[in-house]
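Structures given as structure tokens follow.
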Structure 1
Amino acid sequence: MTFRFSFTSEIYGMGFFFRRWGNYPRFLPLFFSSDHGVSIGSLKIEEEGVQDTAPFYITWSKRIAEDPKNKKGSKVVGIKHPWLLMAKKYGWKQSSNAAGSVFFPFHSVPGVISLGISDLENLEFVRNLPSIYQPVRICLHPHDMGSSRQEFYEGAGLKVVTAGGSSDPQFLAKLYGVLREAQYTFSEGYGTQIAYAVQLKIPSQIIDRDVKLTRVDRPTYEINSEDAEFQGNLPKITRLFGELPTSLSEEQIDSIQDLLGSSFKFSKIKIVIVCWASLINPGARIIFNRILQRLIMYSNRRAS
């Protein structure tokens, strides 16, 4: 059995949540995996090898938690999405002074080729929106901040905002700060922000674009092409959020609830157990030994 560090439980503010609710120190890495977005696809644990890399897998997807294929290997643990818990604890809601819209372009991913993404089409779409949706702010992913995409949108006179770096422990809170100021949201395809916006009761639209994602090392392989669940759910949710937003329907709200794990009961002890039980897992000891060996090697080099 092989072990490696799984970063998904650390990014997009999830690590901050897990440590806070798990009574887990900030200086220790997390040795379990988790969803990193709000998925509409499946999780094939055996194919992805999660059982070889982490003793637990935390999910907020009811589908994933109840899928019998995911009961082997890692212990799949279902919880409410941290967004729901933070929203309840801190009273997150849309601002009473919300105005205009936020537009979320598809974001770049290192090692991934994105075909069909068009910032020019996004700009034309934004400029043609009725006045009720103006002004429009562009929310870029951290991967695209400081890039030519930021220059393009700012050069067109649009305000560009972001929720900060993906490793920022306050990422969720900052993204909430972006969303709460908007009356409406628009997204170039389905993304996690749709679920967050709906939870805040913000009407949203998904722009239906024929985008294909391939890997740099495998340009002929289309990501998610073999995920039947993703391929089945994507057109459904795109149609559901396909019209110019005016209000949220019950169907739209219901479509998001299971994705955020709203039916799961919150159990702090469950998160405590996952955090600390993962720490004493053999994989954690292997990683600690590797870190220690590197520190010793570095110390020896300095001494010589």
Structure 2
Amino acid sequence: MPDIAKIFEVSIDYLLGYGKTLSDKEWVNMYDNISSFIQIGKNEECLEYLKEMLEKYPDDEKVQMWYAHMCRQVPLDKELLNSAIKIYEKVIRTSRDEKTKKQAYNGLFYVYMRLENKEAMKDVYDKYLKNIVGPDYYEMYFLEGLEKTKYLQHRLELSLHDVFNTIRQLRFGDYYTKEEKNILLKKYLDIMEIMYEEHDYGFDNWNMYETCREMLMRFNELNEENKCLEYIEKATNYAIDYDNIDVNEKTKSKLFNTRDLSKVQVSMSGYKEPGNMSFELINILKREEFDKYKNNNIYISCIERLKKVAKKY
């Protein structure tokens, strides 16, 4: 029995099912003490407290995990970090709780990160984390240089797509008035103009066009003719830019300047060629509700510009 306990680095009492662990009341008291230390920035004092608790309750996983966690929160100390590694590896071997094991896997990963041991980080990732963490985990921690820049820029681009889709969802229902719905959509346009300082939106010209198209139709319903004309012109610009996309042209805006438009997937079916938004917008503007603008110079100019680009007109 002592030899088995030594192999697994546990007490004989633990093997017999009598390991010394915290009662529920003692656990709450320990957690309160930990919180008090952390709130006032006394991480080293917290670590000393947990060391005493670990000596008193060597078989309690909560104490073990908190001690290992605090070993990572104090100034770099390789001896402490090696102690944390032993604890995490022990918990991985002996714990019957999958949630605790997952926390130990993550803890082990971050200890090796503090030690700047990428080979060990990769080993932990391959053995333990690959199938239980998000798909971005590997790219976030292992890519470097240009490859990492491309990855992060792409993540940022996807975040903007989420903003677009979320704002468009907010416009459904009757919580917002028609005027307020256009204010929401305008916020998306403002965000995009900030993020793309060169206004080289690429395939995101489609999102910009869709937003302006919806806004111009709502302004028309509200009889705000000047605003409607403003967004007819904006929608025209974005439709033409979308239809004239050169997939070989380099994006200049700083946050997206590694993007390769020739490899941008914008539909489930594959890589999409520049579309025919100009044709669609002409058909919209030819509807009866827009007849009142037929003699307006802005309207006339937009129709003429769109006709030059539309593929089916």
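Read-outs: derived from the displayed coordinates by stated rules, not from any lab. Being a predicted model, the structure only gives us computed values, none of them experimental. Cβ atoms are built from the backbone, for glycine too; each structure is taken alone.
Have a look at 1, 2 and say which one yields 12.1, 33 for Rg and Dmax of the Cα atoms in Å, for residues 156-211 alone, as calculated.
Values: 1: 12.1, 33; 2: 11.6, 36.
This figure was derived from 1.
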State the single structure among 1, 2 that was used to calculate distance in nm of label points 7 Å out along Cα→Cβ at positions 84 and 140, giving 3.4.
1
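Using the calculated result 3.9 for distance in nm of label points 7 Å out along Cα→Cβ at positions 148 and 236, pick out the matching structure from 1, 2.
Derived from the structure labelled 1.
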Re log10 I(q)/I(0) by the Debye sum over Cα atoms at q = 0.15 Å⁻¹: value -1.30 computed from one entry in 1, 2; matching entry is structure 1
Can you tell which of 1, 2 yields -20500 when helix-only ellipticity at 222 nm (-39500 (n - 2.57) for each DSSP H run of 4 or more, over all residues; to 500) is derived from it?
2
Given a value of 2.0 for distance in nm of label points 7 Å out along Cα→Cβ at positions 28 and 172, calculated from one of 1, 2, which structure does it belong to?
1
26 is what came out when relative contact order in percent (Cα under 8 Å, 6 or more apart) was calculated for one structure; which of 1, 2 is it?
1
